[in-house]
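What follows is a set of structures for review.
Throughout, read-outs are computed from the coordinates displayed, never taken from laboratory work. The structure displayed is predicted, hence computed values, not measured ones. Cβ atoms are built from the backbone, for glycine too; each structure is taken alone.
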Structure 1
């Protein structure tokens, strides 16, 4: 609780404190988890949950196919909701050697994309 900032909106408080929105923190967590899965930092096989894109037209080598989700509950599954943002990431970001490097570059990327 910040006593002096009672008249500010939630967005103004976050900006003043140098914090990001909950949406941005969730996105960062999802993309970080995807990076750990694909780089082998987690004991999860990507093929068990994701299908690699077979088009090969654009993007990076980790581009994923997004299945259709007919139910709203399915659209919110981790394996579906993260694919669009994952596919938008630049290739240079995905070729980081360590998790800390990825997180630093991801923060810069998200800030440049306008995420607060």
Structure 2
């Protein structure tokens, strides 16, 4: 639900019924985000980085589009379900074969403290 509310306008991910990415790169707009059906987003820390910093270019995705425990939940969701429709390529490891990784304590501790203060 969080992904649908905060991310689906720009990103595609079938597990969230989201179709925000441009279907054709030639007709993409600046705000058309990556298609997570085919783009692998692992480990979880990679997704958290993008959430906190406004993507990897910092140009269009808002920083902290979700925060606190919600950011961790969205990161786990994207890392778990992204890349499942990526084409099989020789020499490229399938996304579901890569480790999800873990949330570093330096990230989760401040988030837990902020949630406890609510």
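Data overview
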| quantity | calculated |
| --- | --- |
| Mean count of other Cβ atoms within 10 Å over residues 67-74 derived as 9.5 - corresponding label from 1, 2 | 1 |
| For 14.8 (Kirkwood radius over Cα pairs in Å, calculated) the corresponding structure among 1, 2 | 2 |
| At a computed -13500 (helix-only ellipticity at 222 nm (-39500 (n - 2.57) for each DSSP H run of 4 or more, over all residues; to 500)), which of 1, 2 | 1 |
| Read-out relative contact order in percent (Cα under 8 Å, 6 or more apart), computed value 27, structure in 1, 2 | 1 |
| Comparison of 1, 2 - label where mean count of other Cβ atoms within 10 Å over residues 35-42 is highest | 2 |
